[in-house]
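Dropping the structures in below, format is structure tokens.
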Structure 1
Amino acid sequence: MGKRRKYLNVMIIILFLLSFYFVEYGVAGSNIVAGYNHGYGTFDMKHYDPSKVACVLSEMSPKGIMTYRWYYVFDFIFIGCLLAIQCMCFMGLFSWWNSTRGKIMVCSIPVLRGLFDMIENIILLNTLFTFPKVNDTVIRISMRCTYAKLWLVKLWLVELIISIVLCIIIKKRKVKED
């Protein structure tokens, strides 16, 4: 791996960690949002439905709603940083694989996860701007995006484990050949 690539990888890791910090603990992090809605936090990692959304948001002050809107700004940045670190892991693990198409395929799960996460965020952010009106149909779409995103995270973890095992097997074979 070249010096430029190492620098890029370090920058991706730093940006990921910073974005994670801001989404969880920053000035508009999920912990701060939870302070405005009696500890519920954000919708994006939980089961929710239109009535739950209306109930939780109705308990929030205008300042809480504004903070929750800012949360999504940081979450969009986090989505991009998580996508970058997920693909970086696969590029490193599959460095032995000469197929560009194959590398694109293994990154398709993180890309889909990011896409569902962004759709979910757009819908929930729009709901924050239109509240107290809550569109049941779009909340159900958002909820399905949340389920798809969480399913794809699990699938990515399985793919990561398989990738690590493959990488170990290939490296052991190369050692035996040398």
Structure 2
Amino acid sequence: MEKIRKLIAGIDSLSEWCGKISSWFIVAIIGLSLFEVFTRRILGKPTIWTHETLSYFFCASILLTMAYTLRHRQHVSVDIVYARLKPRTKAALDAITFIVFMGFFSFIFLWKGIIFAATSWAMWERTPSAFNFYVFPAKTLLPMGAFLLLMQGLSDFIKNIIFLVKGEQL
């Protein structure tokens, strides 16, 4: 049981760490957006690199915070009925929906994301813009985000199973 606790704590810490670090990408997005507005509107000299860089930071801020958002149960949900259920019923429902929906989605997302990113890496894919930057770092964020989401989902699943079996909250 101690190994399971350590595994869950490790996954939860990873999700927490990635979420907090990745949230700083929003600050970078704001800073780059202000820079682009300043150079375009005030100086009259737009840059060719800020739009794509903003897109990469935006992708990172979304994909690398999905597990953090799941950990804090902040994903959008309709819980009209769910909110009225007893804790054990909620845990059972969460375990079932992980297997049927979220776990399946995360696994497919990870599998297809790896293929998507690997293809981009194999051809050293670049953008067709004037900036012509590499695309594979951004595409690598897809399987990374999917992996983090799947791991956090597994952590929550294990917590729910332990609560159902032992009545113990982890």
Structure 3
Amino acid sequence: MLNQNIKTLRKAKGLSQQELAVKLNVVRQTVSKWEQGLSVPDSDMLLALSEALNTPVNILLGEAIAQAQTDDLKTICEKLEVINLQLARRKDDRRKNLRRLFVALGAVVIAIFVVLALLGSPYLHWNYNDPETAVVGVIFHAFEWLFVRLAPILLVVAVAGFILARKKD
């Protein structure tokens, strides 16, 4: 809501992200993050943004003009708090999904290791005089050779990623 309004109003005024950033004394990446919904401006910056775009704050926040309240600063703070909570929830969800991905990666690596250990490289005893058998045997051997060398690295990456993706208090 806020991010779309900032982008729409900026474009309607014919301003680039860089031009708006210069008016607000921020870097262009800050305006980009606002427009992508990755962050939100604080209440002081929201007021400066409304002045730079010649638009009331309630329009930026998606409120109809008829619904303007007398205590605009309090309303703005409440809406920003809701937006910040939504962003925090999104960030938590991303972190949880990332942890699940690292757990799945570790589980897959361990499962393949177990399967390879149980099979015990049966292709080593095949008759390689038959060309089709030779090709399949070489493919199995190449996979096993590559996996045994890359699996420890993948396992370390999975464990490190799981640890680094934890919620920091």
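Rule-based calculations on the coordinates, nothing more; no lab input. Note that the structure is predicted; figures quoted are calculated from it, not measured.
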Of the structures 1, 2, 3, the one that 29 was derived from, the read-out being relative contact order in percent (Cα under 8 Å, 6 or more apart): 2
At a computed -27500 (helix-only ellipticity at 222 nm (-39500 (n - 2.57) for each DSSP H run of 4 or more, over all residues; to 500)), which of 1, 2, 3: 1
